[in-house]
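What follows draws every value from the coordinates through simple rules; no lab data is involved. Keep in mind that what you see is a predicted model, and the values were worked out from it rather than measured. Cβ atoms are built from the backbone, for glycine too; each structure is taken alone.
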Structure P
Amino acid sequence: MSQREEPRDEARSFDRREWMAVLARTSRESLQAALEGMSVPRFDWLRAPDVGLAMVRARIGGSGDAFNLGETTVTRATLRLHTEDGSAPVGVAVHMGRDKERAKLAALIDALLQTPAHAQRLQTEVIAPLAARLADERRRKEAEAATTKVEFFTMVRGE
């Protein structure tokens with residue numbers, strides 16, 4: 001979900017772009033809890049979890065010329081599931097930080113979301129609640145920041 005988009009009904013279906021954004025912002029503990037009690041198919045690593053750097057770009061004044069702000073640590077992983085129906089969905093994960101296990105779990109959930117056997121359950125029981133929690137957290141932070149807002153104005157003297 002985009003940052004300004006309001007959360008939607010939990011019964012709706014998320015597209016891959018949306019669930020990838022949710023997985024990238026979710027903690028390892030939440031991802032582990034999502035997979036508890038699930039039979040996870042075998043998988044092969046296409047890219048084992050690895051840590052690297054990504055350049056962070058910014059804009060002057062939020063909309064001006066772009067410049068390189070600095071680097072941040074990112075972890076990425078790519079895997080291919082072995083499913084009973086012969087499909088071989090590829091799961092991908094990229095997130096800020098150095099947590100390789102978190103990248104593995106996110107890639108696994110991404111691949112499982114692409115399988116008919118797991119998609120509906122993961123959409124309703126995992127992605128929707130996580131998206132709602134992230135939206136609530138964002139609203140709480142925005143409300144907290146709004147309390148510190150200062151409005152400036154200039155008075156003009158008559159001529």
Structure Q
Amino acid sequence: MEARMNLFANPVAGKFAKHMVAASRELAGSTLPAATQELVKLRASQINGCGFCTDMHTKDAAHAGETSVRLNLVAAWREATVFTEAERAALELTEQGTRIADAAGGVTDEAWANAAKYYDEDQLAALVCSIALINAFNRGNVIIQQPAGDYEPGRLG
């Protein structure tokens with residue numbers, strides 16, 4: 001399987017993708033815990049059916065020391081006991097922020113208030129931006145049918 005187009009080879013898409021990658025690097029340097037960032041990226045990618053990003057963020061998280069148990073339970077985080085309350089709040093915000101079209105109310109005040117209990121304003125900003133950015137990456141990869149499976153950890157990070 002091949003992607004419909006190479007985003008980095010196209011002049012227009014390539015410039016856009018480079019800015020998205022730069023934004024991702026900026027967020028990686030934020031005070032939002034790295035583990036939380038990867039869990040958020042993985043959960044949004046699962047919801048959006050983005051195989052490439054699911055592959056990438058699973059491998060990058062494992063490479064950074066994340067356990068296979070936690071990675072395997074991200075899709076079922078509500079029933080899992082391996083996530084902190086802060087991570088659970090971030091995952092809830094991620095799900096609601098990713099599924100905006102599924103609910104007329106968008107992100108609930110309760111989900112926001114819960115996340116705000118665990119993250120300061122800069123971390124919340126990084127969390128919001130991370131959710132928005134991974135959703136953009138997911139949509140681009142799903143549209144062009146970017147194949148999954150051969151990502152090597154750190155290749156794009």
Structure R
Amino acid sequence: MTANEKTIIKFYTAFNNGDASIMCECYHPKIQFRDPVFNLLKDEDAFQMWKMLIKNGKGNIKIEFSDVKADEYIGSARWIATYNFSKTNRKVVNKIKAQFQFKDGLIIKHTDDFDIWKWSKQAFGIKGYLFGWTGYFQKKIQQQALLSLKKYKETKHTN
């Protein structure tokens with residue numbers, strides 16, 4: 001097992017344990033995180049996003065991961081997040097493919113890819129089914145996620 005594979009395992013184990021601090025230890029200070037909901041987050045915003053998601057999950061996020069692979073520069077994993085979406089309390093089982101780039105033994109780029117329409121059908125029910133595939137609805141999801149992150153950061157959460 002490579003050192004970077006151990007870093008990926010440490011990251012997802014900490015996520016499953018609800019420990020955002022250890023997750024953030026796996027990230028380079030100049031991290032760039034990207035996914036279909038938050039789009040691109042850099043540096044402290046990426047750290048705060050994980051802290052917010054864990055806080056909002058209230059200990060009810062289950063993380064399963066597999067297919068962890070990494071060499072000196074790049075890596076990948078598959079993971080499944082099971083949780084109740086905080087806005088609707090609907091159960092979501094999100095299957096995600098993650099890609100990583102490493103610098104100085106830490107993750108400097110992390111890209112999560114998943115089907116946002118499948119996610120929106122679970123998170124929003126019929127509304128997500130009917131409109132989740134549209135650019136307009138997906139943009140609204142992104143705007144709401146970024147607004148939630150902004151509000152979280154304004155409350156001065158540091159844990």
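Comparing distance in nm of label points 7 Å out along Cα→Cβ at positions 25 and 73 across structures P, Q, R, the highest figure is found for Q. When FRET efficiency 1/(1 + (r/R0)^6) of positions 57 and 129 (r between Cβ atoms, R0 = 25 Å, to 0.05) is computed for each of P, Q, R, the one that comes out at 0.20 is P.
-20500 is what came out when helix-only ellipticity at 222 nm (-39500 (n - 2.57) for each DSSP H run of 4 or more, over all residues; to 500) was calculated for one structure; which of P, Q, R is it? The correct label is Q. If Cα extents along the principal axes in Å, for residues 97-144 alone is computed to be 38, 25, 10, which of P, Q, R is the source? It traces back to Q.
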